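Derivation of every value follows stated rules applied to the coordinates shown; laboratory data play no part. Since the structure is predicted, the reported quantities are computational estimates derived from the model, not experimental observations.
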Structure I
Amino acid sequence: MPFCRRNVSVTEKNKRKRIEVKINRRKYTIVGTESKEHIELVAKLVDDKMNEIYEANKHLDTTKLAVLTAVNTMNDYLKLKADYDDLVTLIEEEK
């Protein structure tokens, strides 16, 4: 999901789009090559996760809320990656 890569070809630069989204009641402009629907889904998932964490920790300021959201998201990602790697290993072993 290349939202902000630096070494981008001219062709990729021409494909980048600017999508305005709302996360945690603030507007952000996301620049990327993914579809509008994909960028909006990512923003919605981030917003949902921030709201979930905020509901359990209403004392958090925006920075702490953002960091906890990132930590939770990376934790979920690493668990899913481990599951994926396990499945790939199982498939390779059956070949």
Structure II
Amino acid sequence: MPPTPPHETAAGREAARKKGAAMAAKPGGKPRYPTPNVAYLKKAIRAVGRARPNTPEEHAKVRRYLIRRARALGASHLIPSSWTSSGGKG
């Protein structure tokens, strides 16, 4: 079995958060949506609907974070056209 990638461990997610490659944690939680590369960005885009709490505001917050990460990774083309820059759905 291959070793666990660093960004999939609690310490690795925290390190990614400090670099801006993972969304900040909710109080008492671990950082979410680690996006160290384009492959993980694609996975995170598909996972937006699983954000908790399951509210439009939380989904918009996750989408805004992923839009910023996509720009940083030079992968803005992966953002669905239905997402707006404010994180809402168009």
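Given a computed value of -21500 for helix-only ellipticity at 222 nm (-39500 (n - 2.57) for each DSSP H run of 4 or more, over all residues; to 500), which structure among I, II does it belong to? Corresponding structure: I.
Quick one: P(r) over Cα pairs in 10 Å bins from 0, in percent came out at 14, 32, 30, 19, 5, 0 when computed from one of I, II, so which one is it? Intermediate values should be presented prior to the final figure.
Numbers: I: 14, 32, 30, 19, 5, 0; II: 17, 50, 28, 4, 0.
Computed on structure I.
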